[in-house]
1. Looking at structures 1, 2, 3, which one was log10 I(q)/I(0) by the Debye sum over Cα atoms at q = 0.06, 0.09, 0.10 Å⁻¹ calculated from, given that it came out as -0.40, -0.92, -1.13?
2. Quick one: helix-only ellipticity at 222 nm (-39500 (n - 2.57) for each DSSP H run of 4 or more, over all residues; to 500) came out at -20500 when computed from one of 1, 2, 3, so which one is it?
Structure 1
Amino acid sequence: MLLLKNGLIVRSQTFSLHQVIGNPMSTVERFSTWNIDELIILNISEGESSHDLRRDDLHQQYVGGSTQSVLRSIAGVCLMPLTFGGQIRSLEDIEALLATGADKITLNTGAAADPDLVSVAADRFGSQCIVASIDVRKTKSNHWTAYVDGGKRPLPQDPFSWAKELQERGAGEILLNSIDRDGTGLGYDLPLIQAMADCIDIPLIACGGVGKYEDFPAGILQGGADAVAAANIWHFFELSYPIAKSTCIDASLPMRPVSLGSPYFPREPNYDYGTETTRIEERLTAAKSREFLNREAFDPDAYPPVTWCSRCVYPSSSAAPLEFDQNGVCTGCLVADAKELISTSEWEERRSKLQKILSASCPGDGRNYDCVIAVSGGKDSYFQVHVLKEEFGLNPLLVTYDGNNWTDVGWRNMTRMRDAFDVDHIVVRPSTAVLKKLNRLGFIVMGDMNWHAHTGIMTTPMKIAADMRIPLVFYGEHGYLDLSGQFSMDDFPEVSYRDRLEHFCRGFEWTYFVNRDGLTSSDLIPWKYPSDQQLYEVGLRGLFLGNYVYWEANEHGPMMIEKYGFEVSNEPFERTYRTMSNLDDMHENGIHDYLKYIKFGYGRATDHASKDIRAGIMARRDAIRAVNFHDPIKPKDLIRWLDYVGMSVDEFDSIADTFRDPRVWSRLDAQWVRDTLGDPPQDTDLADS
């Protein structure tokens, strides 16, 4: 099951907190390569929602802004039976969704508002096409109650009598969702499922609460459901569906065998070369002619204004996917609050959880490395190696992707790690000529010269681990969990191909660049991710250490300086006030980050200030001043990069301007202008209170 809100896939917690996962098309594409048996998509948007991916630097975009346009795009990459629900109120709605690409529809609030709709729809389209959805929670009086309107309004009848009525009216299946268990990872509400299974004769699909693979067979064998579904867990782990299915088969449930890879839908996207060439040429033509400056899109009244989190300084235009609650607080702050509540004893439990993983996966026999650690030259890399080698006693292999953008201090830190920790270290250094081409192409295609680095960092360590049959790869923090609160701290998300392709590659896989600027498939080997068969056979997992170990960069940075001689920058950065963060890649803190500002109106200082507000070491007023000073600065490393790829300043500026988000930028008196976050009054400065 996937939950769709305002055109994006979200993670749900007890029907109240929704955290953005990302693009539904890339998720459904991944499901198609997993040969999933059936897919349910529920549109949980409230009222008339605007379905818009917004970002011009992503490969996948919607055509149109309606629910039907989103469904049409999803159906185009969906190779499994598709059930669609949400905001369906009439027979015409059902007919339109079926015509657009749904195989079945599911009714919830619409059925409660007009129970005859179920009867009429079943007569018109057949009971096999109509799924009735029932959301249930326990009241304070310990009674199960059915709710509609996204869990906000209770129904007068109990869920069991309501299910019987829906069955009598012609519904072909019941989809039962536990609001109490939603997003908790505590497993299905088995007594609820049992009670519902006892009172109906049509198939029952159970959902809500899956946290581990063993929950799936329990829902059928102990709960009595005919089928089981889940939403959040598919976003946490690599090969989650094949492994879940294997778990069910091992429990003797009759299912079709696990099948990795689809002959009809390869995992790596096939791009239409002609279409993509036209897309690139149109951007270069617009940049050269400057015609885009006259687009009506940059009318300041055409879009709602950018808003900011009421606690930190993240804007609604954030490149990292986030949501705001009713008080205007972003999901990044909400997850930071939850993290702050994790007790010392719970961190110890998380360490024990990690130790169990290590004990089950690490050979410890001296014949192979225990794990791979993805490292650069940063303080977080030092901290990862310190924890895993010195505290857990592992024999790690360090792996570094070399993007040829090192600062002097970053290079020294990286090369010192081998001796500082007495470990083996592999540095993968792609061809400089290839890197120059990817720098230039990445900038023109998606406004990011560091595509090669983002993709390489998430590929090279996994690739080496797969080739050497090392089952664990460690990264530091999960970036989007930390920045924007994409997941709960209880989700323990891991590295996945879908996340890599959508968020790190922006939908542009290595296959996109073949035959561009003379690049061949052989040139692009460093960016080729391990096959699903390799991942499955090795049992390869990419873990984020920050899920298991208390992580606060402002604390462990000084510790790495004291213990291992880690160096910070002697020269202040132009685009942020920190001197020990992101100091290994000159462009990551520099011109790459400036492009984020061009596209979305904010930069690295916003990232750092928001983290420091959440950590309680910076007042919001001071953060605003730092952001407004640093974010607009055009850094001097641009000169190095322009010489590196052979481009002029004017050419760079004109191409960069084509990526400006019209929700952020407007054109006034031949100048780009944007709204900024001004100093708040003293009594509204939440960080000071």
Structure 2
Amino acid sequence: MLLGAPSVRRVTPPALFQRAPATAEDMAASRPLELGPDEVDALSEAAWYARAYRGEAPQLTVRAAVTGAVLGLVLASANLYFGLKTGWHIGMGLTACVVSFTLWRLLCKAGWSRTPLSILESSAMTSTASAASFATGNTLLTAVPALLLLSVTPERPGGVSLPWPITAAWVFLLAVLGTCLAIPMKRSLINQDRLRFPSGTAIAGLLRTFHQGGARLAAQARGLFIAAVVAGVVPVVRDLRIAEHLGAGGRAVRTALAPATLAIFDWLPGLEGAGARHPLSAWNVNLDYSPGLLAAGALIGLRVALSMAAGALLQLLVIGPTALSWTWTTPAGKVVAAAAGPGSVGREIGVWVGAPLLVTSGVIAFAFQWRAVVAAFRGLRRSAATRSAPAGVEVPMSWFALGAGLSGAGVVMLTWQWFGVPIHDGLLALVLTFALALVVCRVTGETDITPTAAMGKIMQLTYGGLLPQNAAANLMTAGITVGASAASADLMTDLKTGHLLGANPRRQFVAQLLGVVPGTLATVFCFSVLIPDATAFTDTPGHPAAFAVPGARPWAVVARLFQDGIASLHPMARHGLAYGLAAGAALAVLERRLARFKPYLPSATGLGLGLFLSTSLSLTVLLGATAAWIATRRRSSAADLVVPVASGLIAGEALVGVAAAVLNTFVLR
């Protein structure tokens, strides 16, 4: 024992599942810690075991796990829908807390439950819901749709989709792998280095506020549910095919009541391209009234939204007219323009500027964090050398060996059988993924930014050199890193919440694993319904794609570049590639060197996305960001409502949108 350290009480290894509090006395025993979060954070590891750990209090109960699983099903569907439209995959822990606490209070008032969830039960519930909603969907927003995009040919415009059992196995194994990879990191990053993990700290504070009778809950819950109801109306009129009319040949055709976008700007002068003037709707300048896009703007803030608008203007005013006029004779002797029409400028040329910009800025920004990389590996070595924790508290390394071994073997076999990755290259991908996931978790703990995109690009560049002609290998090895590291960072964030509340880490790990199952079911089912084939990603004149999949397009660009070579690109695309690389590097360096002026510098993420997404999308995101900025400036208390209201808008549109897709597919055919 360390000299002067508090004595650690003997802990009997507890059963994983516990009995829920049934009386007021039981709830009193489960009240929040008297120590505040900052006081808990200041404790040494030994002091935490002695003064903060509350392993005897109910935590992983059946009702907590069931609540987390049900909420996880709902929130995973919403997050996937939102990510396919915007490219962002957001943590749903705060939303799960608000919904769960409100739900159990209502159940108690109705007499259907004697006690609400205790604070530690809420922590376990959050782990399950968060794992379902965040740890399972990342690869379905990046590698999998990028693979589908690359399979599109003139003869097969819908591309080739992965069989759903393979997709489900891939999502499940990556989530389990990432969850297990976090085991050896936990004591180093949380117990010893005491990293902040801002989202985990915020959730712990929110739970303490709720369970101590905070007044914010009612307003947040009301804002969330009202926003969800209002947003749910939009897919009913926009997506549900309930209107019927006669089409060509006298056949009955079903359509929605309203178009997905409104051409309200066509009264303005159009833009010229290739000697012709096109209305603004042909350039995808429409009003997209998606509540989820408005919510995205509110969440990402005005700086990123303005940068997206700037990128959209560059696409519209500079890249577009040039792309329609710049012709090139292909090696086959065919004369083609850089873009086939005004509505395809973003996906044909803008993406060759925006994607390299995103890749370069992300990798260089990550390189500037080299100290975090060094600290991550030093901390892991130091943690391995420390003495054992009390029995039954920390997750044992045997669980890491078993879980990572089995899930890793499954991932390697899938990449070998389905994506043509040799077994030794698959094993190398696992080793690199563990190293990169460790770095991702440390950066998340220090900044609350989870740099999975940069890690994916590092893996794409690595395997572009190892297996240059295999686009599937390039994408799916990067998908291993992104999927697993996102799951690791999610568990570490939840473990931070539990650490501040005195929870049992072993039970939280089990709660996290329980969330992987409903998350996999929800995301794979919704992806199969929403994306039956690649036509869901296709723009038509005046009508942007149903799902822009902005997260997948840079991945597809990198894979195609390695597969086909730069000589296969239109000269304008080659120029755009060079400009994008230079702009991304410049913006990353400027953000680093002029950190205090960062709020006034363009966001590389926003600018890159705006260059290849439809202008309609960027416009709606800007409207949402502006509305949130005005609301918080006029009333400071509105800041507490931004996340709940935005979450409600996302969940309402997504859940009804998924239901509409199911009805359209299986009923209204």
Structure 3
Amino acid sequence: MIGFLSEGGADKDNPLSGQSLWQTLTLCEDTFASGGLLQKALGLTHRPQQEAMARAVAAALMSDTSLLFEAGTGVGKSLAYLIPGILMACVSKRPLVVSTHTIALQQQLLQKDIPLCRALFEKTPALREFAEFKTALLMGRANYLCTTRLGRAIETKHELFPSHEQDELLRIVEWAGTTQTGLLEELNPPPSPEIWDWVNADSNVCTPKRCGCDACFYQRARAQAAAAHVRIVNHSLLFALIGAGAGPQGEQRGILFPDDRVVLDEAHLVPDVATEFFGEHLSSHGIDRALRQLYNPHTKRGLFKRVGTSRDCDDVARLLALSQHFFEAVRAEHLSKRECVRLYAPEWGPTELLGPLGTLANRVGMLISSANNENDADELRDWRERLLGMRSTLESTLFLAERDRVHWLELSGKQKTVVHIHTAPVDVAPYLRRSLFHRQTSAVLTSATLSSGDGMEHFKTRIGADGQESQSEQSPFDYEKNLRVFIAEDAPLPDGDKAAAIDRAFLADNIRHCALAVKGGTLALFTSHQDLRAVADLLAEDFATHKRPLLVQGRDYSRPELVKRFAACGNGLLLGTDSFWTGIDVPGPALSQVIVTRLPFDNPSDPLLEARCEWVRDCGGNPFADITLPEALLKFRQGIGRLIRKETDQGTLTLLDARILKKPYGGQFLAALPKHEYAAFTKATRAQVFKPLEAAGDL
């Protein structure tokens, strides 16, 4: 997964003069100035906020310093970092890495913003020499088909796969002859994970020596990345690689590649993503699936049928049974009443898996030396690493070996039968400080929402960016003209489980009224999956009667498909939680209203939040003021930011949580609204409050 990261650094044979850097900075200024190159070449409107951001980004990149920049919706932040970044990358021969969280933003960069940059360069004599800049999209190795491994899987299909899976393998072979990228996302329907594990590029088998660029999709992507000025990744890959020890080591400059510069867009999500990838994770399903690839007692197939003995197969079968017994015991002991439980004391579960996992890893090591060919030997090396990794993760979590981490168990799956073991750092700031801000290069973090009540100080502390430069530019949109804000002042205050039914009936009644009042679409944001499902049931009949689409997270479609269908239908109601508070971009009437059902405070019983609050309290801080409130404000700003996505958008923001009016902290949420004027309503007055707007045609 990390083999190519040593390539593509600075060109040591072409040292850059200070004069060249200053000329590049001047070009950036000329591009974004009023009446500048962007306006002349592309006819784009001059935005002072975009110009300010481009100047700040260019200065940070040139000086190898870091920058946090909050750019409100409509500032045009993508061009504000891409144009300076591309110019600097071409002149200095140092790659620009752009990291995003969502696929939607990656597609926007590749299909819209980067082509705009190229068009600007081609049409502008002063920039024409930059028009041939190269771009590459990097995915994790497991996303690519490896033709060498595919060939090996075909040769040994009878030993590895039952007949129905062999048919699936042949479908992949047919697809391999037509695909241009070999990326898993292009194969529809997607193959089973068990099949894909045997043919993807995440293996020691897939090397430049065995897999040339002409035949192997991953090696081709690797070569393109090494030659690219701009390399686009997602946050998950970025932190997975950093967490695995990839990238420049020691005092060598760079974050992901030698001598690179990095821009992290959608940076408000960086702390959560980094926490996940600097932690560890193990699941009952993952171990079971891995062991069945070595040998599946049910199908009598697996790698050991080719390279092992009957005794090896029997050992795997016994380990499978032992693993199932272990996780059943853990589920019965800890997860019979709750789906998520924090672990406080070491040896919370039996240690019976540790010895057999280690023994199996040693046996795989012995088989490496007796393998018939180098491909088999490399497959076995992969398995030895995986088994040792499983054992190491299980051992460290069983004994709570790392005291600066929180450990917890969780159930997942439709039947809630899959047991997950998690560990994560309580404070991710030291990890991010080392990997982003102490690398002698520039890390630019940008988002529409980085600040809360105290500016960016909370976010800076969270990511270890204390002392780093920060700037903010507000959205150029006219919210006073284009936004209406309503607050339900009769909303029942949260009062535990007894009030849940009343709360849900209240939410359903108001969502029904408000969503049916607008001609366009409505996005209702929840903080609880249980509330969402209950409200969806209460609304289903009414929306079917009115022939208005009702789209519900977690039911029929994936998140991207839900957003796609919501945008297409134009007048639907989409109920979402968690990830729907951020990254949804549906401009125009298809999203005419956002309803916030509850202020987005995180669940206080969440193990990671609980541990962070304890840590803050032990340090003399106030958990609510220092963690809970600032993070709720950030998420709140993200949620309401789904509404106005372009200059001509108009919309309605409806808040169904009276705490914003009745609690002392409510003023901070009111201050976070892009428009401070609002109309309060109750069930008795809402018809009168909404009616004037209906008459005016605004709803």
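None of the figures in this text is laboratory data; all of them are computed from the coordinates on show. Remember, it's a predicted structure, so these values are computed and weren't measured experimentally.
1. Only structure 3 yields this read-out.
2. Of the options listed, only 2 reproduces it.
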